[in-house]
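Chemist: Take a look at these structures.
Please treat every number below as a calculation from the coordinates, not as lab data. No experiment lies behind these values; they were computed from the predicted model shown. Cβ atoms are built from the backbone, for glycine too; each structure is taken alone.
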Structure I
């Protein structure tokens with residue numbers, strides 16, 4: 001594959017699905033679990049202190065990560081559909 005060629009439709013679709021599954025961790029409905037896990041793993045560090053003192057900012061950032069990851073995954077799946085039709 002040269003640098004100008006697109007990956008195969010199947011590969012694009014798999015990458016899109018992987019992006020959506022990975023962004024599922026940051027889904028807002030899982031926010032209490034995500035924030036608890038982050039606080040546990042970052043406990044005793046400067047990042048853990050920052051997370052504990054700014055929960056709304058942390059929630060906003062994780063929600064933004066979810067939106068961006070889901071959009072990226074959906075765009076890859078759509079690109080795979082367009083590629084397979086062509």
Structure II
């Protein structure tokens with residue numbers, strides 16, 4: 001599992017790619033915390049944020065709408081920013 005979550009390919013953007021998992025970081029109280037995520041169509045996402053012992057699951061349903069992924073990403077950023085120790 002650890003090997004599949006580890007970034008293997010840089011995308012040239014803020015994301016990296018493991019084996020079927022995306023990887024990035026979220027700013028939390030001035031610290032960058034690593035996350036891993038599975039991305040599906042329609043904004044479906046499974047985010048793992050070990051540094052906060054947090055899992056976020058989103059089951060959106062806007063099929064083939066690329067904007068939904070951006071909306072879910074912003075939602076995840078907001079959720080992460082509000083988590084307490």
Structure III
């Protein structure tokens with residue numbers, strides 16, 4: 001179980017940062033364009049920010065917690081004395 005969790009958490013962090021970096025770069029770019037040029041870039045920056053928040057809520061708030069709880073539950077079932 002420890003090895004499975006270690007593999008899963010490693011993949012999860014790798015995937016999180018692989019998606020987090022482009023999101024942050026897009027957010028920085030849209031904020032720069034919005035501050036510099038205004039107009040439609042404000043809407044694009046807002047959408048980018050909303051998508052970033054939705055990604056964080058799903059990835060961290062839902063997927064990570066659900067899977068971590070599943071591993072903890074499986075561990076307790078396999079080791080009832082702990």
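Chemist: Quick check: 3.4 is what I get for distance in nm of label points 7 Å out along Cα→Cβ at positions 9 and 65, calculated from one of I, II, III. Which structure matches?
Modeler: The correct label is I.
Chemist: If helix-only ellipticity at 222 nm (-39500 (n - 2.57) for each DSSP H run of 4 or more, over all residues; to 500) is calculated from each of I, II, III, which structure is the one that comes out at -7500?
Modeler: II
Chemist: Work out Cα Rg over 2.2 N^0.38 Å for each of structures I, II, III, then name the structure with the largest result.
Modeler: On the way: I: 1.44; II: 1.06; III: 1.58.
Largest calculated value belongs to III.
Chemist: Same structure, new question: Taking relative contact order in percent (Cα under 8 Å, 6 or more apart) as the quantity of interest, name the structure among I, II, III where it is greatest. Working shown, then result.
Modeler: Values: I: 54; II: 18; III: 27.
Comparing I, II, III by relative contact order in percent (Cα under 8 Å, 6 or more apart), the maximum is at I.
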